[in-house]
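See the structures that follow.
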Structure I
Amino acid sequence: MKIRVLLFLVVAIAGAQVARAGGPVVGDPASVGMSADGLEALRAHFQHYVDEGKLSGLTTLVARKG
């Protein structure tokens with residue numbers, strides 16, 4: 001009985017943590033203090049690897065404060 005209660009609590013707590021985690025928020029770079037030109041340079045840099053066939057594709061996530 002105690003094991004079932006403990007298992008239920010573990011699953012409930014883990015589920016609550018997953019529910020709280022949200023996806024990335026996409027916004028205007030200037031509104032969060034980032035340079036749109038700098039981000040474009042980053043995109044162009046990695047696009048070069050795709051164009052040369054060194055990578056088949058990629059996804060870049062830029063995070064601020066976190």
Structure II
Amino acid sequence: MLLGHNIRLVRQAKNMKQSELAKRAGISISYLCEIEKAKTVPSIKTLVKIAKALRVECSVLINYSDDAG
């Protein structure tokens with residue numbers, strides 16, 4: 001699953017540091033790092049928090065590609 005990679009791509013496209021995203025989403029930086037490295041899969045609740053913090057729909061994080069926007 002590319003979810004973690006997609007979260008990282010969207011975060012970087014928005015020029016956001018991991019620390020900023022983690023704070024906005026209410027999760028730890030270490031947990032976000034594990035998600036981005038695909039070492040763990042976030043719950044739906046956490047995915048929604050991350051999407052809201054990035055100001056995108058969850059579907060964007062699930063379907064994001066380098067070719068998008």
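From I, II, which structure was mean count of other Cβ atoms within 10 Å over residues 3-10 = 9.2 calculated on?
Here the read-out was taken from I.
Name the one structure among I, II that Cα extents along the principal axes in Å of 60, 33, 13 was derived from. Please report the intermediate quantities before stating the final value.
Working: I: 60, 33, 13; II: 29, 23, 18.
Value 60, 33, 13 for Cα extents along the principal axes in Å corresponds to I out of I, II.
No value in this document is a laboratory result; all are computed from the given coordinates. What you see is a predicted model, and the numbers here were worked out from it, not measured in a lab. Cβ atoms are built from the backbone, for glycine too; each structure is taken alone.
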